[in-house]
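Enquirer: The structures considered in this document are given below.
What follows is calculated from the coordinates using simple rules that are stated; it is not laboratory data. Computed from a prediction, not measured in an experiment: that's the story for all the values here. Cβ atoms are built from the backbone, for glycine too; each structure is taken alone.
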Structure P
Amino acid sequence: MIISALILVLSLSLLFFYFQTLCQRILRREFDRDYFQTVVRSGALEFATLRQALESPTEPLNYEQCRVSLQCDLLTLRYLLKHAANLRQKLSWQERLLLVYYRLSAASMAARHWLGMNENTSILKMTKVLQYFANVIGERNFKLQANPLGSWQ
């Protein structure tokens with residue numbers, strides 16, 4: 001009984017390890033330039049300012065405000081991923097995987113807040129996912145503007 005529980009725990013920990021490694025590998029994708037900046041400005045998204053606030057902490061962040069801001073940014077970016085320059089109007093497998101990663105990071109942020117721990121690492125993971133989504137949207141729009149008929153041929 002103990003051995004089977006140990007095997008289960010070890011298998012689950014390896015699954016989570018490989019899942020996180022795969023998500024981090026997707027997030028390391030290099031883009032031609034920082035497309036996310038135009039998406040942040042045009043969509044009035046707040047994840048970039050949250051990230052800057054975490055990198056140069058002048059005052060502590062309000063947990064509830066961060067949670068709501070990140071959730072609103074996620075909803076906006078998810079809608080744009082499905083509908084902006086996307087003929088299939090579906091998320092790719094990488095995007096769906098990163099959505100699961102984002103949700104796990106959000107659960108980790110809530111648990112860390114509830115336990116009184118520092119939730120900055122979870123917030124940074126969430127902002128990285130949002131930045132990746134914004135870069136994908138910006139890249140798609142840039143390619144569409146460069147060649148408007150390219151996606152239809």
Structure Q
Amino acid sequence: MARFRYRMQSILNIQYQLENQAKMELGRAQVRLMEEEERLDGLAQRKEDYLEEGRRLRGDAVNVDELRDNRNALLVMDELIAAQREQVAQAEEIVEQARQRLQEVMQERKMHERLKEKAYEQFVREENAAEGRAVDELTSYTYGRRGKEEQ
């Protein structure tokens with residue numbers, strides 16, 4: 001029996017490589033998103049600490065400078081949190097793009113795998129037909145020889 005050789009195997013191999021690269025890109029994007037979310041959580045925690053400090057300052061003897069500093073720190077934290085939310089949104093968008101790219105690459109790879117399977121099925125059908133023809137020829141030859149020997 002002949003050996004099956006898929007003529008577009010190199011393209012399928014490239015598809016495997018592209019899929020692996022897309023998976024790695026998605027992983028990196030997800031790690032970045034997690035880092036950005038952790039930064040946002042840290043900023044939110046710092047803001048909460050400033051709010052707690054402001055409550056404590058209002059409970060003690062009123063020191064206007066400390067209250068003003070606390071209020072300014074809260075305003076700065078609000079700005080930092082807003083900027084960090086933008087970073088998180090950008091990271092989410094990058095993750096989504098990487099996920100879509102991976103999905104596209106996986107679809108292309110699956111398409112090439114289906115083509116390879118169909119080519120293999122066609123190869124098997126052709127081999128079976130060739131084998132059937134060989135058996136028929138052998139049977140005809142054997143029957144023909146037996147007929148000549150009987151005469």
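Enquirer: Could you tell me which structure in P, Q was used to calculate mean count of other Cβ atoms within 10 Å over residues 22-29 as 16.4?
Expert: Structure Q accounts for this read-out.
Enquirer: Then there is this: For mean count of other Cβ atoms within 10 Å over residues 62-69, which of P, Q scores largest?
Expert: When mean count of other Cβ atoms within 10 Å over residues 62-69 is computed for each of P, Q, structure P gives the biggest number.
Enquirer: Work out which structure the value 14.4 belongs to, where mean count of other Cβ atoms within 10 Å over residues 46-53 was derived from one of P, Q.
Expert: Q
Enquirer: Something else: Give the label, chosen from P, Q, of the structure having the highest value of mean projected area of the Cα convex hull in nm².
Expert: Q
Enquirer: Next up: Among the shown structures P, Q, from which was the value 41 of relative contact order in percent (Cα under 8 Å, 6 or more apart) calculated?
Expert: Q
Enquirer: Here's a follow-up. Quick one: helix-only ellipticity at 222 nm (-39500 (n - 2.57) for each DSSP H run of 4 or more, over all residues; to 500) came out at -35000 when computed from one of P, Q, so which one is it?
Expert: Q
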